[in-house]
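What follows is calculated from the coordinates using simple rules that are stated; it is not laboratory data. Being a predicted model, the structure only gives us computed values, none of them experimental. Cβ atoms are built from the backbone, for glycine too; each structure is taken alone.
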Structure P
Amino acid sequence: MKNHILLTGATGFIGQYLLERLLEREIPVVVVARGNSERSANDRIMHVVSQIEERTNKTLPRPICFTGDLIEPELGLDDFAIEWFEENCRAVLHNAASIRFHCDGDRSKDPWRSNYSGTKNVLDLCKVAGIREFHHVSTAYVCGNRRDTCYEHELNVGQTFANDYQESKLEAEKAIRGSDFLDSKTFYRPALVVGDSRDGFTSAPDFGLYHYIEFNFQLTRQLRAATGDPGHLELPFRLAMTGNERRNVVTVDWIADAIIHLLTHPELHNETYNLTPQHPITSRTVVEGLAKYFNYSGIEFVGEENVDRSEQTDAERMFYDFASTFESYWDDEPIFDRTNTDRALGDVLPTPRLDDECMQRIIDYPVRECFAKKAQETTS
């Protein structure tokens, strides 16, 4: 009986949450993963499940694991594996992706290699194995540089892109939509995903908002070490923002709950869902949350005009040099239409509010469990 769901990207940040929710619902799961120098593919997946159990105090069934690689044709699976998928697998939840921003003009590298070519390889596997139900974790930022209202039914409307990540995810969606052999195609477009709303947990404190959290950690740590004063910092700092820029931030627990709810309700398939916040926050919310956590004041929002480099303080220069990669994300973000999402999830799964308490948890976990420990290891 074909009842298994193939999950790709099960070891990743969102993937671990998807795996947990599938297993706790006793939905038969099969994963394809790579081995590494320390563990086989199977050992990696079982280690992930054990970590989930330890963190959540749950006992979970084990998934089936095949060794394979997203960047290989048909994921590098042999005839036995493909026959197994043909006999047992009814759907794919394609979550694996690269979050690298740029490929330096070489589309044989990530993010194109994983996000576009990898998706094509998953599609090829589905075709030969007779899998006709496809669920794809895309991104709300297939909208590229748009700043108007982005509707769920839209994809390519002639927009430009801030980076290769956005464009490669758009092309992956196009490849899936163009695969006529599929009977069902469901697209999930998360906004900026941060840690668990309940405790701030993240397994990937190395992208998006976390870059800014780590910068704040390093800067305030250096300043306090220089002055010998662990107390409040006065940090005169001019930010080239108004403070009112929209920030579409969602927590990983809600994203996983939303995807699994939609996946397990067939009447909700064959749609595109903008998994974006009902109540976006602002850049001021983020900055004030960071200032509160790291105990400093002095931030001034000076509008959208850049602060001339010749007039920047040392701290400002450090920040603008660090943040240049993400400058395209400083602008006001689009309004994301949530018509399908609200219809399917509005009353069932409202998005957690990123209020002050939640923001402090989101900041605290990576500082306490990642950045502070890394700094201690460096100095010891």
Structure Q
Amino acid sequence: MFTPKKKADRNEAETRADHIDQSLEYDGWGKVNDSRIRREFEITKGRILVGGKRSQRLIADYVLIYKGRKVAVVEAKKEGLSYTEGVRQAKDYAERLQCRFAYSTNGHEIYQIDMVEGTEELVDRYLSPDEMWTRLFNNEPEGTPDFKKVWRERFAEIPFESKGDWLPRYYQENAINKALDAIAAGEPKVLLTLATGTGKTCIAFQLSWKLFQSRWSLTAQKNPQKAKRRPRILFLADRNILANQAFNDFGQFGEDALVRITPEDIRKRGGVPKNASVFFTIFHTLMSGPKTKVDELEESEFVEDAHAFYKQYKEDFFDFIIIDECHRGGAKDESNWRGILEHFSKAVQLGLTVLVKSNRTLF
């Protein structure tokens, strides 16, 4: 345990440098492999106010990261203040970032909050990276399959694709992690309900990126040691503008990995494209067939062709299917489009929606 010397006139910056940084390092943070300390971590840029100005940014003094997951927030106060001064901030930030632990400290006293168990106590040191990781997943039921643990860590090891200098916002990262945890556990269907404007396409991209880079696939889902090939991913939308937007937003995959499926392209090729990793199309295209007229694809009551193009793919061709705006009918049991999802029922299916309904009617 690191024991700092008393000196009540240090300001916050000095308290961090002389006490908190050393305590965290002593307990393994920044020294243990895969552990990181992010200082002055920006959570939000502040709300946009009238006149284009912004409200005050939310910045955490420290965010502790292990194996790619944010696990704790530390709020620092100068040593002359009580250690309780940062408790409210620490809890707020930990809740936003979905961290298991929150700490408030003045460099001498360390106050620990377990956000899951609801326990709060003074402690003499910070939990080490491995201790936090164990506590983070210690509530898993007995018999949790090993492949879940393997994939969870493999997904976490893959950094988010920055897309220039742009990274997911904290609520997007939360959604991505929840979906990845479900996929790691072998869940066949995942539903993400997000407010309008929160970046569903960005979430879909980052999820696909991590699956792609980790070489997750249906073949390797329960046998991670067989992770050799890249997954085949299908992005389904109900409008061309959404499919086109997603195709453009997935540009970091590279041109050879992406394909936009259109009726014209299928006819030129003499069949559906198969040499790619991420496929983008609308339901109507896959439901159409060789004799379908293009103008019929715009009809809301479009009926599936007896020789629908999606049937040219084997049932296990796709590993992961993203259904954008699934509240508009793509996943409803009564939908004409249901046949596509049933044909590819072996794939893990992710529904993205902005409308809260029961899972029975949505997905």
One of P, Q was used to calculate Rg and Dmax of the Cα atoms in Å, yielding 24.1, 83; that structure is Q
Matching 0.95 (FRET efficiency 1/(1 + (r/R0)^6) of positions 80 and 112 (r between Cβ atoms, R0 = 35 Å, to 0.05), computed) against labels P, Q points to structure Q
Across P, Q, relative contact order in percent (Cα under 8 Å, 6 or more apart) reaches its greatest value in structure P
Matching -11500 (helix-only ellipticity at 222 nm (-39500 (n - 2.57) for each DSSP H run of 4 or more, over all residues; to 500), computed) against labels P, Q points to structure P
From the coordinates of one of P, Q, FRET efficiency 1/(1 + (r/R0)^6) of positions 16 and 344 (r between Cβ atoms, R0 = 25 Å, to 0.05) came out at 0.00; that one is structure Q
Value 7.6 of mean projected area of the Cα convex hull in nm², for residues 184-287 alone was derived from the coordinates of, among P, Q, structure Q
